[in-house]
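Only the coordinates and a few stated rules stand behind these numbers; no lab work does. For clarity, every value in this text was computed on a predicted model and none was experimentally measured. Cβ atoms are built from the backbone, for glycine too; each structure is taken alone.
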Structure P
Amino acid sequence: MIISFQVSDEVQKVPVKCLSLFNKAINFLKEVGHCSILLCTATQPALGDLKANLKIDGEIIQDLSQRQEDFKRVKFTDLTRQGIQEHPISSQELAELITYKFNDSQRILVILNTIGAVNQLAENLDSGQLNCKVYALTTRMCAAHRQKLINEIKDRLAQKLPTICVSTPLIEAGVDISFETVYRSVCGLDSIVQAAGRCNRNGERDRGDVYLVLLNKDSEKLDKLREIKWGQKIVLNMLAQKDFDPDSLLQTKVINNYFDHFYQEIDQSELSGYPTSDEGRDIHLADYIEGKQASRDYLQQNSGSELKAFSGSETIAKHFEVIDQETVSVLVPYGKGSDLIALLNSQNYQDSLSEIFKEAQPYLVNVFKNMLRGLIEKEVVYPIEFPFSDREVYAVRDSYYQEESGLNYQIKNSESMIF
């Protein structure tokens with residue numbers, strides 16, 4: 001007898017427009033494929049409450065509320081308000097706050113929502129005055145670079161050396177690290193809980209401190225980051241409630257309430273299942289998982305016209321993209337990346353291009369395609385030509401990749417990147 005399992009980790013991070021697709025696919029695996037499904041998350045989204053609902057059998061952890069209390073390791077402090085008024089602060093003011101409190105705790109993680117905000121705060125923190133090493137982590141650094149810095153940070157934390165790490169949300173998942181204190185720029189509750197998981201992770205103290213802060217619009221631009229803005233709005237409304245205890249943010253009922261409001265706040269056309277356009281027709285890809293219904297819709301909408309071969313799975317494959325904006329990878333001159341760039345430029349290589357590209361994976365940085373032309377015009381990147389191949393490969397010039405901040409460029413709207 002063959003028993004099949006499907007394990008999905010960090011399910012709270014499924015993009016909104018993919019939720020109905022995700023639910024229908026999991027239901028199919030469970031009901032038709034007879035798979036056992038395990039969803040792993042610290043903040044279970046209300047996937048059973050959607051129109052295309054996920055058929056969940058229940059929690060595998062008994063007495064969940066009590067278990068949450070048993071594992072409570074942090075204390076939340078709300079710094080987003082002064083009295084009853086919201087209190088946005090600048091990057092400089094946040095740097096001053098961290099400096100003022102530095103003697104109370106000297107191993108600090110700050111998680112902000114955009115790359116621009118991270119780099120600005122790292123510049124505003126005076127490592128000399130603090131007598132402390134300050135790190136900035138963003139995905140303008142290649143994976144090899146980030147991993148090197150994370151290993152350095154872990155070593156310093158183990159030695160109890162003064163250390164400040166300023167990072168985008170990349171540190172919130174898949175990084176086993178523990179700081180005494182965490183500052184988190186307000187965002188969705190799922191990310192706040194993940195950030196809290198990097199504070200006092202190993203129980204070094206009775207309680208670690210998690211401070212919630214609200215950066216002003218000049219310091220953190222969220223105009224193009226809709227889901228973060230939606231989540232931020234809901235959390236700020238929660239914090240504004242009279243007698244609301246910030247420590248309750250970890251409670252199951254508060255998490256459920258957050259997701260209920262989140263799904264009401266977002267664009268319902270996205271929630272209905274990946275809206276897109278196919279040959280001039282507005283469609284939702286989630287409808288195409290049920291092949292018969294999709295075929296009926298297609299025949300109905302195209303009656304009287306010349307019919308083409310139709311496949312629901314092919315339609316999904318043609319349009320599905322997890323990330324809204326397409327990106328292109330550029331090879332950076334960091335570590336072995338410099339040697340690989342020189343090798344590709346020389347065209348004097350013995351291994352196949354596929355092998356070289358595989359070796360190059362840790363030295364790639366993704367940039368949005370709509371910024372690529374600007375990067376080429378500014379001579380930040382340049383294409384590497386291959387005589388007998390149509391592959392597109394771009395390399396970063398040495399002066400535009402730095403140890404402190406990674407790929408360093410200024411292109412319009414780039415401050416909104418969070419990856």
Structure Q
Amino acid sequence: MTYNFIDLFAGAGGLSEGFIRRGFTPVAHVEMDPNAVLTLKTRMVYHHLKKKKKITHYFKYLKGEITRDELYAKLPQDKDEVVINKEISDQSIDEIFAEIDKTLNNQERQTVDVLIGGPPCQAYSLVGRARDPYGKENDPRNYLYRQYVKFLEKYQPNVFVFENVPGILNAGKGILFNDIAKILDESGYKIKAKILNAVDFGVLQQRRRVILIGWKKGLQYGYPKFKPIEHNYLVNDLLKDLPPLNPGESDDRYSTDPTEYLLKSKLRSKDDVLTQHITRMHNNNDLEIYKIAIELWNKEKKRLNYADLPPRLRTHKNLEAFLDRFKVVGADLQHSHTMVAHIAKDGHYYIHPSDIQRRSLSVREAARIQSFPDNYFFEGSRTAAFTQIGNAVPPLMAENIAEKVLKLLENDVSLEFEEELEDTQQQVLF
């Protein structure tokens with residue numbers, strides 16, 4: 001049996017990608033950002049052409065041999081999934097329901113098996129709250145979970161996955177999460193949440209996220225146990241096959257064969273076309289700071305403290321906070337630090353470790369740190385691509401979550417659960 005899903009607040013589709021890899025069929029992706037919507041549509045065509053064994057058309061698009069419209073024309077008129085470019089709100093939700101219902105009818109299905117997604121996370125982020133003396137308690141994004149619940153109540157999936165940043169647990173002194181737990185309970189679902197780290201799923205990045213899993217009351221389900229994946233790979237295994245670049249340059253030719261990690265994690269295959277290996281320009285002041293930061297890391301394994309820079313290089317007066325604003329990605333570590341959407345504003349927090357290249361990461365390098373394969377194309381400008389990447393759920397992490405959800409739906413007796421909590425109100429597992 002093939003199970004289906006709806007992806008809300010889908011972004012660039014990292015969470016969705018993991019479920020598709022595990023055999024789930026998408027019904028709909030709902031996303032308000034137009035660039036991310038195009039990325040989702042392009043990926044939808046990729047999966048369609050791959051299924052039809054006509055993937056060469058997709059690679060023609062990546063090479064610039066056909067236009068996006070020509071690529072999208074490869075989809076059948078009565079396509080069995082839809083990308084909905086709408087903000088989820090009281091005003092739009094009925095239209096979104098109608099589009100999803102039409103697609104379900106095209107699939108000859110009446111039910112939805114799984115709901116996935118997570119409302120925009122900026123409202124819950126620790127950094128965001130630090131800059132807001134009111135803890136963002138009045139930010140409307142804090143209440144988007146109520147829209148998520150409306151989809152649960154309409155489609156009644158057996159399981160749902162709700163992803164967000166750890167800050168959601170403590171926002172409003174814990175009141176917000178308690179409200180979420182209460183409304184989900186009233187909607188007929190048992191839930192548990194746990195902070196998971198992408199590094200435990202084979203992603204070469206420290207990325208802590210709350211993964212809340214819910215299931216219909218009456219089902220004998222639980223929160224699956226996730227066993228950390230052990231390996232000896234380094235961040236350099238993500239980078240060393242890519243051609244060196246100076247600031248503002250790009251290249252579409254791999255410099256070496258793929259590393260074992262790239263092949264094993266399916267980030268690169270022999271048929272792949274290198275795209276979006278493109279870097280931003282940097283001014284001379286930043287380049288000098290990059291040089292200091294790279295040398296300090298490579299020679300002494302120390303991070304640059306902004307306050308230690310020569311006064312002539314400082315452009316900020318604040319010497320007490322955010323002193324690690326220039327940070328090198330450690331090639332000789334088993335993981336990068338967390339990739340966030342701020343990379344779209346500047347690359348200071350993601351400096352390439354090469355003392356020869358002296359630049360911030362390219363779009364493709366950032367995508368790889370997030371475990372997106374090289375055949376994943378991000379539509380829009382370079383800045384738009386960085387934003388999509390920084391906000392995404394790593395596909396490798398998502399694939400592991402999808403595997404456990406599949407076992408839940410199949411009532412796989414081999415599936416191990418986290419221990420039940422004595423206090424039913426305390427739904428967070430640590």
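Taking percent of Cα pairs over 20 Å apart, for residues 21-164 alone from the coordinates of each of P, Q, which one would give 57?
Values: P: 67; Q: 57.
Structure of origin is Q.
Where is FRET efficiency 1/(1 + (r/R0)^6) of positions 197 and 341 (r between Cβ atoms, R0 = 30 Å, to 0.05) largest, in which of P, Q?
Details: P: 0.20; Q: 0.95.
Result for FRET efficiency 1/(1 + (r/R0)^6) of positions 197 and 341 (r between Cβ atoms, R0 = 30 Å, to 0.05) over P, Q: largest is Q.
When log10 I(q)/I(0) by the Debye sum over Cα atoms at q = 0.07, 0.11, 0.13 Å⁻¹ is computed for each of P, Q, which one produces -0.41, -1.00, -1.29?
On the way: P: -0.41, -1.00, -1.29; Q: -0.35, -0.88, -1.22.
Of the structures listed, the value fits P.
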